[in-house]
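Take a look at these structures.
Only the coordinates and a few stated rules stand behind these numbers; no lab work does. Keep in mind that what you see is a predicted model, and the values were worked out from it rather than measured. Cβ atoms are built from the backbone, for glycine too; each structure is taken alone.
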Structure P
Amino acid sequence: MVGVVNYPNWLIFTRPYTNESECSRVIIYINIRLSSFCFSLQKDIIDYRDILLVLFFNNGNIFWLMNVYSNLSHSALKYLKDTEVDIHNLLVITGDFNIWDNLWDLFFPHHSSISNNLIIVADSFNLNLLCPINQVPTRYSDNSNDLMFL
């Protein structure tokens, strides 16, 4: 990440890098009020430029958060689909998946086979697509590729 904004009330998780070709395109911000949960970046489980995996502890249990950036060739999604990862208690997968599909964008006229792969990955972690009941954007842009699975 180049030019990451540091906020005093937020912990920042991103992959360290030594050159531009390794720099991460994802970041996770955790509010410092949650720091007692002992968040930790886990590169030993998933070591991929465009996927961040963070764990935290709560009541003696380990829980996981994942943020994904899938470029237009969907390399991160392919990596997740082809890599066997034994992660229990993954609570959230969120990110920009660069997949346009009528499953989450009612104004898009087509279904993409790539979205099937995303659903397979989410299913492997027992997660479902979050569909807001009131159709207001979570951010103001024309990007409906930012998705969250819970």
Structure Q
Amino acid sequence: MSALWAGVVTDSSRRALPAFFPEAAYVQLKAIASASSDWTDRLFYDYGLDIASAHALLGPDPAAARLIGVEVPESFGHWIDPGVCFNRIGYYEMPNARVVYREDGQVRSFGIASMISWRGVWYVVHLGAILRASDSGTVDDASVGAGTSLYSGTC
């Protein structure tokens, strides 16, 4: 999560890449044609848009914002069976974790739409939105305070 935070602070999806679901894992996971292109052209592209939107929350001095932690509602974690969401293999998914940070003395937060566990490591797979209606970044439920995670389904 420190890589995700570094990417948000600097508006760099490359800096946030270590927190993002790896391309090689995505290619193994998905049962779609051109999974590698989908990772690059949709998944990682959208991640970059969402990183930029989260960066914009940090105001005029992003480097002054401090990560407090990431709240993960463990009860939301669930298994996704093979075949669901166009997947070749099953995996664990965690929706709606929250990034909590302090800016100008005030606690704030935003959501992580979805994380996937791959070989025992949790990765962000959708930061701002799982599905989007436009080619723009999204911040998931930005809030003053720690915010509240609400359960949502997957895909």
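One table, with the values for the structure above:
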| quantity | calculated |
| --- | --- |
| When Kirkwood radius over Cα pairs in Å, for residues 51-98 alone is computed for each of P, Q, the largest belongs to | Q |
| Identity of the structure behind 3.1 (criterion: distance in nm of label points 7 Å out along Cα→Cβ at positions 75 and 107, calculated), options P, Q | P |
| Answer label among P, Q for the case where FRET efficiency 1/(1 + (r/R0)^6) of positions 11 and 131 (r between Cβ atoms, R0 = 30 Å, to 0.05), calculated from the coordinates, equals 0.80 | Q |
| Of the structures P, Q, the one that 1.8 was derived from, the read-out being distance in nm of label points 7 Å out along Cα→Cβ at positions 35 and 67 | P |
| helix-only ellipticity at 222 nm (-39500 (n - 2.57) for each DSSP H run of 4 or more, over all residues; to 500) derived as -6000 - corresponding label from P, Q | Q |
| Among P, Q, structure where distance in nm of label points 7 Å out along Cα→Cβ at positions 27 and 43 as derived comes to 1.2 | Q |
| Structure with the greatest value (metric relative contact order in percent (Cα under 8 Å, 6 or more apart), set P, Q) | Q |
| Test item: mean projected area of the Cα convex hull in nm² calculated as 10.2, pick one of P, Q | P |
| Winner on volume of the Cα convex hull per residue in Å³, for residues 83-122 alone once structures P, Q are ranked, highest first | P |
